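Please treat every number below as a calculation from the coordinates, not as lab data. This is a predicted model, so every value here is computed, not measured. Cβ atoms are built from the backbone, for glycine too; each structure is taken alone.
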Structure 1
Amino acid sequence: MSQVGHPTARALMRRLAVEQAECRVPSLTAAIVRDGRTAWFGGRGRVGDAPPTAATQYRIGSITKSMVAVVVMRLRDEGALDLTDPLEAHLPGTPFGQASIAQLLSHTAGLTAEPPTAWWERTPGIPGGDLLARLGPGELKHRPGRRFHYSNLGFALLGRLIARHRGTGWLQALRTEVLDPLGMHDTTARPRAPHATGYAVHPWADVVLAEPEHDADAMGPAGQLWSTPHDLARWAAFLGGDTGGVLCGDTLAEMREPAGVADGDTWTGGYGLGLQLARTGGRRLAGHTGSMPGFLATVWAEPGEGVGVLFMANTTAGLGGRLLTDLLDILDEHEPRLPDEWRPVPADPRLLALTGLWHWGPTPYALRLLPDGGLSLEPVNGGGRASRFVPQDDGTWLGLDGYYAGETLRVAADHLDVNTFIFTREPYDPAAPVPGGVTGWHA
């Protein structure tokens, strides 16, 4: 399965072997995806009497949430709901129906982390109706929108929302709309052979204890699924942009935008719409971690570099936090990605005439024509407000990112109007309609 050279594969396998041995993991698998294809797979330890393979199932825990979120976003794209809709509009009767769909997806709805049941990860689940009947005002811990507070209960409610719209269970909707189209046929609600048994490893002795595994029922959307390294590699490719028609690229990019952060202004960990986000070592990663009794898993994609990485293990705790980024660093060191070849592309002469120097007051900006036909407006000195724009049918341009995301750019003969801000060819050009007028430069 390896698409990397032997020295690279050896270095990657050694890093995996060190993690499995030093962290005392019964079995551990990992894979790297590059440009939508599995570039390397490794497995250490034993599942039964054999090493784990790319077809061995592990429980993936909360990675389930990211897949459920895709179905919710499909409902949004179809017009069945709006992300600003209150939960009450689609699932009436809960005591916190004022929380929005977007807040549930981003864990900013203020709901309790765990449901009002016994420890749900280690006990048989209860039906959805019974779970809803147990909910009261006490399950709302924070004002909706106030802060990030991870909530397994929130995704159980999103599963109910999917069932109400699709007329079938959340799992069937997920299989029909996401898993089967992506070819993830070995991602299932219950284990199938060959699968790893979930273990807890004793902290002071080299012995293990088998963890229980049950159908989580109503809590299933929060962490029910099992998968394989092969299937999870396909999911990594999906997160990186190879959506296979399951979701449009713009919607996936929206899911990867930070909606809540876990550690303040200089955040390194955050959450988008159903996706965890991380910034580490110059990397911007999107994906999800997963934890259930006896199992740990994580999948990350780095869309800007066209890579993804994952691990799956059958241990309750104990892995270090750097395995996946170390694997990516090894790949970069041994087989760095070559930049795409530059090639000239045709340009509309009218757009070409717009390029060059513009000024917002006295500040020079560069307007560039992008290969895809969009425009980039950014300060010449590299600081300040930079945004990209895409053309609209009415002749205006829509901001994609930065300060002007969602705002409108209008092009006139002698100026640009970016949501009332006037850009001119010369600093404060007196011939342009600069609000407040221009008195002229003087010493």
Structure 2
Amino acid sequence: MQFMVSLDLSVVNVGLPRIAAGLGFGAAGLTWVIHAYALTFGGLLLLGGKAADRFGRARVLLLGLGLFGLASLLGGFAQSPGQLVAARAAQGVGAAALAPAALALLTSTFPKGRARVKAFGVWSAMNAAGGALGVLLGGVLTEYASWRWVMFVSVPMVAVALVMARRGVTADPPAGPAGRPDVLGAVLATAGMTLLVFGVVRTDAHGWGSPVTLTTLAAALALLAAFLHVERTTTREPLVRLGLFGNRWVAGANAFNLLVGAAMTSSLYFMSLYLQRVLGDGPALTGVEFLPFALGVVVGSVLAVKLGHRFAPRTLLVTGALLTAAGFAWFGLISPDGSYVVDVLGPSIVAAVGFGLCLGPVVATATTGVAPGEAGTASGLLNSSRQLGATLGLAVLGTAAARRTGTATTAEALNDGYALGLTLGAALLASAAVVALTALPRRAPRR
């Protein structure tokens, strides 16, 4: 299932230019093909994790799979930008149900020791493998079939995953208390984040100091403040028990994940556009050119398994974040008359290995010391921080890049914007390394 979710993200990124041309998206509107998925996914992950704890992880997992497959099918038949964005939002709802349920099952099945390190290493390797196949399939399908197949490709995978899940995942009793999930909190969180990102994205038309932007951002902050108030005072089972952040492993891992998600999503977005719009490579070739990055993540994930028995998770997270930051800083040196071998291949390998070192350890870290009844919530929280980071990162860095580019459409102007976005992504990753070094304890707590 993680393979499928990862593939769906990367397969859409490569097809973005053809999607824009096929349905008539504008430059700012195109980012909502990503935002719609990330916002519903990130905003509802806490509810999905709580529902998995409350109603049973196997049941919620199957429900999320079914919705994900239906939304993928409808997205492939979209006839307007609004229809595709709505389908992507529905995909995010399905993913918000299945992702924390699957990760909670993994956490409870492998609670500690070498088996846990290996299990999360396999999970992160499958995450990277999905990205590797996604960029390749996305490029080939977009160029030789149609961009619609970047949506259709998930449908048969969902069918296979449903069969495997029904046969291999046994029904489980609810792990958490029998309270009702906090739906109001989920609505407030999603609405607040949607307004926040919308306000940032629209700064291309309305400046940061304009009444429209200030009003939008103020409303977003008010909704998020209301979400925190509801979590403290609700008589239902809170979406996330705020005391969970007293666990330094949970708080530190989610802060790290937020920054890494912001940097990775925006940087890969810029690289896809650089290869196609500046270097002039087609979608299929772009997919092939992304393979070294995705395969490098697999290598980094394997290294994390090998080194996980010798080094503390904090060490791997700091090392991985710094390596990835170095790779994207190297990416920031791109030039309009550059080439794939000189400007892309080297930094791809450095950044990919570093990112792979982070994937397994951050998941294991975010569920360290968490009670079994909150495993789904902790898993949902981790996925939520990554997706919300991805959404905000793409909004802020995309806006910065667009401002640097201005209204020009020359290769030089586009290159300047993409280079700025990649450099800012490197700065976010360096900040993530600082967070891991200062916020995470040296050793895991005894069980």
helix-only ellipticity at 222 nm (-39500 (n - 2.57) for each DSSP H run of 4 or more, over all residues; to 500), calculated, reads -26500; among 1, 2 the input was structure 2
To which of 1, 2 does the computed value -0.38, -0.67, -0.98, -1.27 (log10 I(q)/I(0) by the Debye sum over Cα atoms at q = 0.12, 0.16, 0.20, 0.25 Å⁻¹, for residues 245-324 alone) belong?
1
Assuming 3.9 is distance in nm of label points 7 Å out along Cα→Cβ at positions 5 and 261 as calculated from a single structure, say which of 1, 2 it is.
1
From 1, 2, which structure was mean count of other Cβ atoms within 10 Å over residues 93-100 = 17.2 calculated on?
1
Which of 1, 2 yields 0.00 for FRET efficiency 1/(1 + (r/R0)^6) of positions 109 and 429 (r between Cβ atoms, R0 = 25 Å, to 0.05), as computed?
1
For relative contact order in percent (Cα under 8 Å, 6 or more apart), structure among 1, 2 ranking highest is 2
One of 1, 2 was used to compute log10 I(q)/I(0) by the Debye sum over Cα atoms at q = 0.08, 0.12 Å⁻¹, and the answer was -0.54, -1.05. Which one was it?
1
